[in-house]
Structure 1
Amino acid sequence: MQAIDTVPNPTRLRAFLFDLTIFLAVMFAVRTFHLPGLGFMARALFGSFATLIVASWRMRVRGVTWGDLGFRKPENLMKTLAATGGILAMAIGAVIFFEMIKDPFFPELTADVSDEQAKSKFGDLKGNGWLFFSLLPIFWLESLLEELLDRGFLMNWLEKMFSSTRLATILAVVLQAIIFGFRHSYDLSERSITVGLIGLAMGIGYVAFGRNLWPLILAHGSLNTISMIDRM
C-alpha cells in the first residue's frame, strides 16, 4: 500500500475518512432497501456485492489491489490450514466464553435469533438435507464477501487512516469487530456481541497469520456451516 503510505497524515486522514464514509453509508443503507421477491440471503448477497463495488472503486482510486489486502494465493497450504484451525478455535472459544458469562454478567441482553426467526430467513433446515446443500454455497460466498469487506477493506482503511503504528492496528481490529457485530443485529444483543467476538477473532487472526484472507474465509465458511448443521 505504498501509494497511500506516502500521503501526508492530514491528507491521509481526510482521504480515508471520505472513503470510509461512502463505504459504511452504502454498507448500511443498502440493507434497508426493500427488494420485492428477494429472500433474506439474496438481499444479503445484493448488499455485499453493492458494497464490494464501492470498496473496489475506492481502492482503484488509492492504487490498492485486493492482493495487497490479502486476497492472494497462500504460500503454504499446511500453514494456511493451521492458521484456519487457529482462527476457528479462537472464534469458537470466544463464543463459548461469552455463553458462560452472559447470564450472570449480561442478564438484560436481548436473546439471540429464535428458531422461528431463523426459519423465516433460511427456511426449516431440520431434517432437510436438500435445503442445507442448496444454501451451503451461498453461505460460503457470503463468508468470502464479508472477509473481503470487513477484514480486507474496512480494517485496513481504519488502520491506515491514522498511521501504521501498533495502536492503530489494535484500534482497527476492535472497531471493525464492533461494526461487524452491529451490522448483523443493529442493537446491543446476544447476537451482535457474539458476531462481534467472531469478528474480533478474525481481525486478530488476520494480523497474526500474515494478513492473508484465505484462512479467514475458510474459518468463516466453516463457522457458518457448523451453525447450519446445528439447525438441522
Structure 2
Amino acid sequence: MASRVALVTGGSRGIGRAIAERLAADGHRVAVNFHTRGDAADEVVAGIRARGGEAIAVGGDVGDGGAVTAMFAVVEEALGPVEILVNNAGITADGLLLRMKPEAWEAVIRTNLDSVYHCTRAALRGMLKARWGRVVNVASVAGIVGNPGQANYAAAKAGVIGFTRSVAKEVGSRGITVNAVAPGFVETDMTDALGDGVRVAVLPSIAIGRFGTPPEIASAVGYLASDDAAYVTGQVLVVDGGLSF
C-alpha cells in the first residue's frame, strides 16, 4: 500500500496510541493529535521515529471547529493533506441519568461526537479532490447495546455509528470509505478506572473470557484504512471478544 498521511485524534495514549503506531508500521506518515497530553504525544512520535517512521504531534481541541481547522492546516504543511482520518478522541463522564449534570452530557457529546463532525468535514475536502480517502471512526459496543450509567457516552457512540453510515453513502462514489470500529472492554486507563468489581461482573459475559488490548483494536483500524478494505464502507466492525452477541 502507498504511504499515506494519517491523522489520529486522541492519539497520545491507549487505543489511539496503538492505532498511531500501527499505521506508522504500515508505512504511513502519522499526525498524533492530543489535547492536554503533549508529553505523551511526543513520546508516541519519538517511538515511531525511532523505528524509522515519520510522525508529528499536533495539539488541538477536536470538539472546537476553529481548532480543528488550524490543526488540519498544520498537518498539511508538515506532512500533506490528510488521507486517512481516525476519529478516536473520547472521554467518559459516567453517572445515572437523573444524577447526570448538563455539563457532563455536553462534554461527552462535544468530545465524542461533535469532534467526528468537525474532523471528518475538514478531511473530506482534500479526500474529495483526490478521489481517495479512509475515515475510520472509533465507536463502542455501548452505542449498540447501551450501558447503564453511560447515557451520554452511549448516545454519542450511537451517533457516531449513524454518522458513519450516512456519510459513507454521501461519499462512496468518490473513492472514500467511511467505517467504524466498535470496541468492547479494552485494557486502557479508562477501563482501569472501573475497578475490580466491574471487571469480575463483566468477564463472564465475554465469550473469549478477557478484555481486549489496544493493538487488537488497532489491527481492525489498520484493515479498514488499507486497500484491502476498498470495497467495505458504512460498516461497524465489532471487536468485543463476543460481549454483545
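Quick check: 31 is what I get for relative contact order in percent (Cα under 8 Å, 6 or more apart), calculated from one of 1, 2. Which structure matches? Label of the source structure: 1. Suppose you compute Cα extents along the principal axes in Å, for residues 167-206 alone for every structure in 1, 2: which one lands on 48, 21, 11? Source structure: 2.
Matching task: 0.95 is the computed value of FRET efficiency 1/(1 + (r/R0)^6) of positions 39 and 215 (r between Cβ atoms, R0 = 35 Å, to 0.05). Pick the structure from 1, 2. It traces back to 2. Here Cα Rg over 2.2 N^0.38 Å is compared for structures 1, 2. The highest value is that of 1.
With FRET efficiency 1/(1 + (r/R0)^6) of positions 15 and 127 (r between Cβ atoms, R0 = 35 Å, to 0.05) derived from the coordinates and found to be 0.10, which of 1, 2 does the value describe? It traces back to 1. Could you figure out which one of 1, 2 the value 2.3 for distance in nm of label points 7 Å out along Cα→Cβ at positions 55 and 223 was computed from? Working through the options, I get structure 2. Match the computed value -23500 of helix-only ellipticity at 222 nm (-39500 (n - 2.57) for each DSSP H run of 4 or more, over all residues; to 500) to one of the structures 1, 2, and report its label. Going through each structure in turn, the value belongs to 1.
Here, each number is a calculation from the coordinates, and none is a lab measurement. Note that this is a predicted model, so its numbers are computed, not measured. Cβ atoms are built from the backbone, for glycine too; each structure is taken alone.
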